[in-house]
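There are structures below to look over.
Where a number appears in this text, it was derived from the coordinates with a stated rule and is not lab data. Small disclaimer: the values here were computed from a predicted structure and weren't measured. Cβ atoms are built from the backbone, for glycine too; each structure is taken alone.
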Structure P
Amino acid sequence: MATLTAPADSPRSQAVIEYIFSKLDFLPTPLQAEILTCRKRFVLVAGGEQAGKSMVASKYLISRFLETEEPGLYWLVAADYERTRAEFDYLVQDFATLGILKEVTKRVDPGRIVLADGTRIETKSAKDPRTLAMRAPNGILGCEASQLDLDSFYRLRARAAPKRGWLFLSGTFEGSLGWYPQLFSSWQTKMDDEQSFSLPSFSNQYLYPEGENDPEILKLKAQASDEFFMERIQGIPCPPSGLVFGEFRADIHVDEEIEWVPGEPVYIWMDPGYAGAYAVMAVQDINGQMCAIDEIYEQGLTTDAIIDITTSKPWWKDVHSGTIDIAGYQHQAMSAPAELWMDRTGIYLDAQKIRINEGTERLKGFLKPDPITNKPKVLFSPKCKGILSEFGAMPSPFDGQTRAYRWKTDREGNIVGDTPEDKNNHAVKAMIYGLVSRYGYGYVMSREFIKVKRWSG
């Protein structure tokens with residue numbers, strides 16, 4: 001960065017911000033300045049509508065770029081190329097003003113900016129994961145990040161790792177469920193590499209000169225629902241209601257590093273949900289934590305087809321035993337599912353009839369951090385999209401809609417009784433069957449798993 005070195009007589013970040021002030025005729029609000037000077041590796045900005053998220057994001061990239069001494073690589077990533085347009089256009093305009101714009105590839109799929117020192121800024125689409133497997137960038141802007149899925153978030157975090165790069169996410173809440181509001185809440189309290197900010201609509205003084213008391217804002221507050229105003233105007237997640245497993249946190253219970261450990265026993269826990277999903281959870285005990293390393297989560301497939309998929313997995317050779325809903329032993333038009341598994345694979349499946357409320361408490365107990373290790377007793381790979389959707393951490397893999405496992409509610413949304421709705425729960429039930437089979441209804445660490453024999457004919 002020979003031509004744009006920040007002054008050495010003040011803190012680097014502050015000098016960069018002041019440089020932006022003067023050269024780009026940009027006067028940030030105190031809140032914008034706080035965001036722009038944040039130097040955590042992972043930053044999330046939840047903005048209200050028309051809050052200036054894209055402008056702040058582009059200025060953030062510029063501020064990080066000005067702090068580097070060598071040419072770098074930066075990504076603009078969104079659910080599709082079109083959603084990177086606003087940040088891309090801001091960057092073109094600002095780099096042109098700074099006099100260091102060398103080349104622009106006009107848009108939209110993909111776009112590229114090349115600066116005078118060789119630095120490249122490229123647009124990426126999460127629809128094509130192959131584009132996220134290229135050379136690791138120095139920094140990433142996640143544009144309209146709330147519309148990315150959880151798997152894409154983990155891909156971006158992984159791509160930032162090789163160069164100890166940064167990841168800046170900006171977006172508007174699309175509801176109270178999902179990984180984005182969960183991450184926002186978690187990053188407000190962590191003290192290490194993460195931080196989140198709310199950027200309310202009324203922080204845009206150009207549109208709302210009177211801020212929170214602007215007549216247009218007051219009118220919206222009076223007319224809109226509380227949920228809409230909190231999420232779409234204030235940039236604050238509305239607390240989710242009615243989730244059976246409110247203890248689940250994507251940032252705590254999902255670990256992208258979870259992989260099959262060859263040679264260690266794999267347990268298959270399943271619920272053959274005929275009307276919903278046929279769920280098979282592949283679980284290993286890794287360092288005292290039950291880790292869901294993979295899942296099969298399908299609609300409209302026969303048990304034979306599910307067996308074909310399951311036995312094709314690389315971890316199948318380590319399958320030790322399994323557990324199934326007791327309904328799996330009930331005969332349908334053909335052989336019962338459990339009998340098919342035994343006949344075709346030699347795996348005998350322990351059958352569990354679960355008292356739903358006690359079974360639910362069993363899984364809740366495993367989601368809670370251990371008082372000694374402060375770690376949860378169960379973890380999930382991001383590949384387990386079915387159960388993550390049932391927890392409310394991501395949309396359903398079947399139709400993209402939010403279909404979490406919920407308590408029964410009345411028309412006003414109040415929880416009625418103590419029994420959940422019997423839907424969107426097949427992977428959850430599979431986990432419950434396995435945990436109860438292994439540990440009983442009360443959590444006892446020292447209990448040995450009752451070995452289930454392989455079927456010998």
Structure Q
Amino acid sequence: MQDARILIMDDEAQERSRIESFLKQKGYEVTALASVSGAMTAMQRERYDVFLTDCNIPGVDALQTSGEARKINPDMAVIIMTSFGTIETAVKAIRAGAYDYLPKPIDLEQLVVLIGRISERQNLLRENAQLREQLVERYKFDEIASTSHAMEEVMNLVGRVAASNATVLLRGESGTGKELIAKAIHYHSPRASRPLIKVNCAALPETLLESELFGHEKGAFTGATSRRIGRFEAADTGTLFLDEIGDIPPSVQVKLLRVLQEKEFERIGGNETIKVDVRLVAATNRDLEKAMKDGSFREDLYYRLNVVAVVLPPLRERKEDIPALMEHFLRKYGRENKKNIAGVTAETRDLLMRYSYPGNVRELENIIERAVVLTKGETITSADIPLHLKSGESEEKICVAKRDGSLTDTLDTVERGIIMEALKSAGGVQTRAAEKLGISERVLRYKLKKFKIKEQ
């Protein structure tokens with residue numbers, strides 16, 4: 001049985017009956033009516049996921065009907081059925097909030113595909129509604145484990161900017177917690193009840209990134225078998241988090257700049273201008289100033305993004321946060337693995353405090369998770385800690401260059417060792433290794449080539 005509940009309004013009895021019978025055969029719960037008054041009464045009595053309405057009923061204003069339906073149930077998707085000469089009206093209805101339109105006679109299989117997409121959307125909305133309160137609680141500012149003065153200043157700034165609609169640029173090394181801060185901003189903003197959509201710009205090739213962000217029309221390119229709604233449309237009235245913004249190609253930068261300036265865009269292959277109300281939070285670990293100088297990042301886009309800059313310090317510069325973070329991760333992974341972890345030994349604590357954490361908070365989290373999984377007792381010991389932490393080599397090499405080598409060479413040596421350790425612990429799987437290191441898979445491949453590490 002299908003989950004979606006469907007209301008049909010069509011004064012053509014034969015077509016209405018045809019659609020109703022087909023959808024019921026597919027397992028949908030369907031109500032089919034001939035009049036606006038009957039449809040409105042049904043909506044007030046019952047909750048429907050989809051409203052399928054003819055826009056050519058004599059004496060009926062399709063725009064008004066669609067608007068009234070959405071007032072009754074804002075989450076209900078409206079599909080307009082069009083006859084010859086009414087497509088313009090349908091397009092206007094979509095601009096006013098309808099989900100899509102289909103020409104009559106209705107292609108029933110196409111209708112089922114469309115309802116399937118709507119069902120997925122509705123399920124996500126319901127899940128979001130259920131999780132939203134949990135998320136708000138989870139991303140309370142005082143729940144972000146930190147005691148350092150540096151992070152106190154960061155959180156004070158984040159708290160002030162969250163209530164605004166200002167574009168925020170989060171800067172910092174990989175693993176410093178930029179995504180966590182982005183979520184905290186959203187869930188403490190007036191948009192908290194609306195969608196938070198995330199896109200990792202480095203994870204998508206140029207050919208897919210534009211479609212992912214802005215969507216495409218059917219037939220726009222090979223493989224575009226149907227219309228696709230992009231992330232900007234999905235995030236309308238909410239927040240869009242663009243992670244690794246420094247990796248977007250110049251062709252996409254141009255279109256992104258326009259959205260930020262004009263609040264509008266067109267889908268790939270489409271002529272319709274789509275207006276959106278989206279709060280943008282971007283993040284990067286790249287030196288954007290350097291990227292501007294070498295021409296890989298647009299200067300005008302940089303200034304549009306850099307309205308409020310939040311710089312997250314690396315963990316090695318705020319080591320006073322390590323104990324609080326350790327306790328937080330011990331509780332988290334203790335619960336997940338059904339283990340009662342009392343804490344860590346003094347020796348282990350010293351090792352964790354001395355380490356430099358090139359992967360920052362994410363690396364510390366991975367270390368604690370590994371330790372919780374591997375420990376045989378209730379206390380984490382040095383035996384549960386990766387070998388490169390126990391050597392003490394990394395900390396020394398980062399703080400003091402070797403007498404016969406440059407600091408850059410020394411850091412490269414340390415980084416190479418950490419990458420090899422991550423690959424080993426990930427069983428040679430690059431995706432998992434990249435996650436452990438807090439970098440994208442693309443960056444990992446670059447570093448494998450740079451350090452001449454044989455791919456597993």
- Item | Identity of the structure behind -8500 (criterion: helix-only ellipticity at 222 nm (-39500 (n - 2.57) for each DSSP H run of 4 or more, over all residues; to 500), calculated), options P, Q | P
- Task: Work out the source of 1.7 here, i.e. which of P, Q gives that when distance in nm of label points 7 Å out along Cα→Cβ at positions 41 and 65 is computed.
- Result: Q
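So if we calculate percent of Cα pairs over 32 Å apart for every structure here (P, Q), which label has the highest result? Please report the intermediate quantities before stating the final value.
On the way: P: 47; Q: 51.
Between P, Q, the highest calculated value is found for Q.
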- Item | Test item: mean count of other Cβ atoms within 10 Å over residues 73-80 calculated as 22.9, pick one of P, Q | P
